[in-house]
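Pasting the structures here.
FYI, it's all coordinate maths here, none of it is from the lab. Just so we're clear, the structure is a prediction, and the values are computed from it rather than from any experiment. Cβ atoms are built from the backbone, for glycine too; each structure is taken alone.
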Structure P
Amino acid sequence: MRRTIIALSFIFLLPAIIFCQKCDTIVWSKHHDLKWRYFKARPDRKNNADALSDISIFYQISTAKRFAKFMVACYFYPCGSWVKVAPTSRLLQHEQTHFDIAEYHKRLLMKEVMNHQYTAGNLNSSVEEFGKMITDLRALMDNEYDLETAHSVNEDKQREWTKKMDNLLKKLNVYEGNSYILTLY
């Protein structure tokens, strides 16, 4: 009976293991831009967008005595990202800028987290509050970006936003890292 349960568990987990191997996450990097081959999901034909990037900001906190390790990263998920029209460099730049917007907000989260003092009792709730605030700000910026660029159709606005995001990222370059140590009081 026990072997059967283990075997059945493996059979059910096998597709998930294979799926994970084919669809690793991509961490934002200034040295590596998105490529169309990363967009592996089946397009959502009901969605009006020509492409969609599945992007999130993930953070984790671990504590030890008077210190906390705060790890944060901006991820692109290939198996949640798709394109349904002929891929163009303009549209890819539009999706890259969405990734840059997320990275900018990851850095804003780091700035917010690093500029406060915490106790072991208020660290998690404070960071969660900052995370919700940053998520809301990111959604507003993503919407503004899509409206102004008409989802990449307005090439002049697209160039403006790409340059704007490059400048905003440079201003928060000190928060480019993915791991920080916090002192707890």
Structure Q
Amino acid sequence: MTEKESFLKNKQILAVDDEEDILETIVDILDESDVDTAGDYYSASAKIKDRHYDLAILDIMGVDGLQLLEETVERGIPTVMLTAHAISPETLMESIQKGALSYLPKESLADLDELLNDLLEAHHRGEPAWKLLFEKLGDFFDKRFGPEWKEKDQEFWSKFSRSYQIGKGIQERLKHDRKILDKGI
């Protein structure tokens, strides 16, 4: 039996969180990647401008992660939001709208390498990473937000589910994707 391909191996990853222990855990978990860290908005923003990353992992609270998300998307860096205190349907929707590749609760930190590998594999194949997220963590969101949490914003979720393939976030990322821009598309 063949071993599953690692999409994390030798990747340049930026992890941003204001909690040093979370950054240390991410570095330990993603040991086959080259993980650069930042503990605040300003140092993270400078690193985003100065270096290319294959992936960014951003906390929301304490580091202005949603602003950093706009910066990573503008630079064509696939970005995953990883949060505990800011986990809500509203920040989930805002992450989607701003172009995040995914949105993970810190409760899933122990499985971060597996989740990121699966998300990057889906992204690499051109499959909707958000669909994969909801398949893997849909029960978590239902328990955390309540079983009818999508009903409050039914129009958003209805439109979102119809457009997994070409959602606004994907379109936003594509506008900054060098592979596409270099072809004049």
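Of the structures labelled P, Q, one was used to calculate distance in nm of label points 7 Å out along Cα→Cβ at positions 96 and 120, giving 2.5. Name it.
Working: P: 4.6; Q: 2.5.
Going through each structure in turn, the value belongs to Q.
Looking at relative contact order in percent (Cα under 8 Å, 6 or more apart) over structures P, Q, structure P comes out largest.
Computing FRET efficiency 1/(1 + (r/R0)^6) of positions 64 and 160 (r between Cβ atoms, R0 = 30 Å, to 0.05) gives 0.10 for which of P, Q?
Working: P: 0.10; Q: 0.75.
It was calculated from structure P.
Here helix-only ellipticity at 222 nm (-39500 (n - 2.57) for each DSSP H run of 4 or more, over all residues; to 500) was derived from just one of the structures P, Q, and that gives -17000; the source is P. A value of 14.1 for mean projected area of the Cα convex hull in nm², calculated from one of P, Q, originates in structure P.
Comparing structures P, Q by mean count of other Cβ atoms within 10 Å over residues 40-47, which one has the largest value? Evaluating mean count of other Cβ atoms within 10 Å over residues 40-47 on every structure, the highest lands on Q.
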